[in-house]
Structure P
Amino acid sequence: MPPIREHLVEAMQERRVIVSNRLGLHARAAARLVRRATQFTSSVEIIREDTSQTADGKSILNVLLLAASRGTSLIIRTEGPDEERAASELVDLVEQKFGEEISDGLF
C-alpha cells in the first residue's frame, strides 16, 4: 500500500486595517489600491468587515462598490507566491491614507 501523502495547503495572509483618510475609499484612493494590488502575482481580496461584502482587489469597480467610508474596517486577504509582501504593502498604503493627506493643517 503506498504511503498517504498530506496535501500542503498554501497559507494565505489576512490583515485587518481601518480606512482613516478623510474621504474614505473614493475613486482616487481605490485606483491607487488597485494599481498597487496589480503589481503582485497573488490574488487580492478586500472584505468589508461590517457587511462581509467582498471585492477583487484588482478590480476598480469591485473596490469602489465596497463604499468604504472613513472608519470602515477592511480585511485584506492575499494568496499566492508574493502574498506576504502584497498584504504588507496594501496595508501600508491604507494606513498612509493612500498618500493623499499631507500634514499641512488642512485635514
Structure Q
Amino acid sequence: MDIDDWREEIDRIDLELLELLNRRSRCAIEIGYIKHRMGLPIYSPSRETEILENVTRNNRGPLENDAVRRLFERIIDESRRAERLVVESLKENSSDSSDAAEGN
C-alpha cells in the first residue's frame, strides 16, 4: 500500500470512529435522562475510574496506556457535557412548566 491507500484507510476508520462516538454520546444522553429522574449527579468518579481501568486493561497497543487514558478522559468529558446539557434542558423545561402553571 502507498501513502494514499493508508490515508484512505485512515479516513474510513475516522468515519467509523465518528459513528461510534455518536452512538456512545446517545447512550450518555439516555443515562443523563435516567440520572435526572433518579436525582443522581452527572459526575460519577467511580464510574469514570472503572471505564479508564477497563480500556487500559484491554489495550493491546500500539497506543500506550497513557495515550488511551488521555483519549478516554476527553471522550468522558464530552459525554458528561452532553449529559449536563440534557439535565439543564430538562430543568429549564420543568421550570417553564411551573411558571406556566402559576400563570407567569
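Please treat every number below as a calculation from the coordinates, not as lab data. If you're wondering where the values come from, they're calculated on a predicted model, not measured in any experiment. Cβ atoms are built from the backbone, for glycine too; each structure is taken alone.
The table below gives the values:
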| quantity | calculated |
| --- | --- |
| Label whose coordinates, when P(r) over Cα pairs in 10 Å bins from 0, in percent is calculated, return 13, 31, 28, 16, 8, 3, 1 (choices P, Q) | Q |
| Answer label among P, Q for the case where FRET efficiency 1/(1 + (r/R0)^6) of positions 54 and 94 (r between Cβ atoms, R0 = 25 Å, to 0.05), calculated from the coordinates, equals 0.95 | P |
| With FRET efficiency 1/(1 + (r/R0)^6) of positions 62 and 86 (r between Cβ atoms, R0 = 35 Å, to 0.05) derived as 0.45, matching label from P, Q | Q |
| Which of P, Q leads on distance in nm of label points 7 Å out along Cα→Cβ at positions 22 and 46, largest value | Q |
| Structure (P, Q) behind the derived value -8000 of helix-only ellipticity at 222 nm (-39500 (n - 2.57) for each DSSP H run of 4 or more, over all residues; to 500) | P |
